[in-house]
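Take a look at the structures listed below.
Where a number appears in this text, it was derived from the coordinates with a stated rule and is not lab data. The structure displayed is predicted, hence computed values, not measured ones. Cβ atoms are built from the backbone, for glycine too; each structure is taken alone.
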Structure I
Amino acid sequence: MRLMHILLFTTALQLTCNAIAAPHKVVFIPKGASQAFWKEMARGAEDTAKSLKIEMVWRGPSQEDGVDAQTRIINFYIQQKYSGIILTPNSAIGLDKTIQGAIKQGIKVVIVDSPLAEQNSLPYVGTNNKKAGALAATQAAKDFPLVKKILLLRYSPQHGSTSEREKGFLENIRKQLPHAEIIDSHYAGITMQEAESNMHTILAKIPDIDLIFTPNESSTEGTVRTLKTKNLAGKIRHYGFDFNHGINEAIKDGSLNGVVIQDPYLMGKKAMHTLFNIIKNKQTPAHLETPALLITRKNMNNPEVRAKTEPFLKRYAR
């Protein structure tokens, strides 16, 4: 009998130790799998996950309009009984039912980069996108106060982050340049190639545009390419958002007048820390902001700017 008790105790102890040793499994679901921005965010999350002994999977749709794809990914990891989800939603409203389904199964959810229309107390980590858009407007108005016609090239009505940037730019540029005509009814499309093609069409219809604002990586790079192809780089002023090698070169050669960059690595780190805390039932802020920085040709070689851009450029070669 005593031997039986010892065996039972040993088995129970082993099961307890295994349960303690087993890492929490979480999935990071970006808007898309192609842009370097999401890869850098995933790197921040993965580095933090390793330090916290969390097992992280990174899986996203091929395109940033993949609401159905994100739904399928979330449902798959609900079935796999993962502990948590970090999500950069491709729609401010289209994923509500799926997210609530995950929460009902006891899965913890953190929203990153692009807020939901109804955040419903879910933790959010990201840039203050409205302020970041306003930052670009302030710089544009300061640099070119006499422009007459401004194009706000929108990205997608589904995306909360870019919509907030557009709103911030629009409100601020109207205040600072009340005399300028603002065109804000055109969309870039989801990919860089779509943005490039759509900008060709827009410029053919509206050739007297003086200044353009683009709210994300693909719309910015697509517009840069179009302006260069049409020999309009530097003639039409351009302020954009996000960062990659092509955007960096455009700042250097003066074809892009300014760009607002975020800190995706820090977003990923903060998102994973936040998810870990709520899994452990620790109190965590409902809203965590990460900084935005405006880069121009004048400040791009400043130490604080290079500290943000050089690691990115070295890691993601084109």
Structure II
Amino acid sequence: MEKVIFGKREQCLLALTTLLAGDNLLLEDVPGVGKTTLALTLARALDLSFGRIQCTPDTLPGDITGYSTVNMHTGELVFHEGPVMNHILLADEINRTSPKTQASLLEVMQERQVTVEGRTMSVPAPFMVIATENPIEFSGTYQLPEAQLDRFLMRISMGYPEKEEEQAMMERSLSGDAGTLVQQVLSREDVLAMQAEVREVTVSEAIRAYILNIVRNTRDSRSLTLGASPRATLALMCAAQAWAYIEGHAYVLPEDVLAVAEPVLAHRLVLSLDASLQNATAKGVLAECIRTAPVPPVIK
């Protein structure tokens, strides 16, 4: 992936962590920094099928989940699968489409199935929704509801590349070999096996208590009107397992929890009015919640 995406090792690792945890990823940043490239590169490196929907104000739920048409010769209904029936679904600029269309993804993001016209279908495994969004201050954008944000395991930003990395991008573009750099390194079966191994990574009672203390601190914070949900508790545990697996740990360490805590929790928090007026940020409040949670000793 880093042959295509220069200088973004952490973002690549977090995307892979999300996939191995079997969950969904939200990429938020300004246009043109590689959000779509990250999603496509991940799919190609793992030989997973890839579907893309470009979200616009007139995008309909059927454009994502599928729709039926009448065969004019036989009079029968013919169902056309939507791009959701792929291993990786990219919902590009998700916050530019209507809430009704955004809501069409809620079922598949949580239950890995879609219901269309009374017909329920399972999506292929492994499955992952990668959604991109522009910052809410940009024109023509609509803030995602809390219920949808809570279904993304992580929210990460790409950020601008360093000068040397951007220069390397220019040189690669001039050479004309950008499209040939992504090579398959794993198969679908490998990914499923790795996801099963992630679930076997040990999470000790002390680490579970550490995760719970961090989450409950967000609920008790006076700077927040909405703390992390029980779904966030499970998400942080699963993400820590996947990160520990990538790091080669047989059990979760406190540093594994800290590595994923911000991308897992920050987007689920809602600041209070007083905190907003004081220019506080969700990341800053979360950092304080983490700091006040006692760090456990390393116990297998």
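Which of I, II yields 32, 50, 14, 4, 1 for P(r) over Cα pairs in 20 Å bins from 0, in percent, as computed? Answer by label: I. Supply the structure label, taken from I, II, corresponding to helix-only ellipticity at 222 nm (-39500 (n - 2.57) for each DSSP H run of 4 or more, over all residues; to 500) with the calculated value -15500. Going label by label, the one that fits is I.
Comparing mean projected area of the Cα convex hull in nm², for residues 63-182 alone across I, II, which structure shows the greatest value?
Numbers: I: 8.0; II: 11.6.
Going through I, II one by one, mean projected area of the Cα convex hull in nm², for residues 63-182 alone is largest in II.
With respect to distance in nm of label points 7 Å out along Cα→Cβ at positions 135 and 199, the largest value across structures I, II is given by II.
Assuming 2.3 is distance in nm of label points 7 Å out along Cα→Cβ at positions 31 and 255 as calculated from a single structure, say which of I, II it is. Value 2.3 for distance in nm of label points 7 Å out along Cα→Cβ at positions 31 and 255 corresponds to I out of I, II.
Given a value of 4.6 for distance in nm of label points 7 Å out along Cα→Cβ at positions 119 and 159, point me to the structure among I, II it was derived from. Working through the options, I get structure II.
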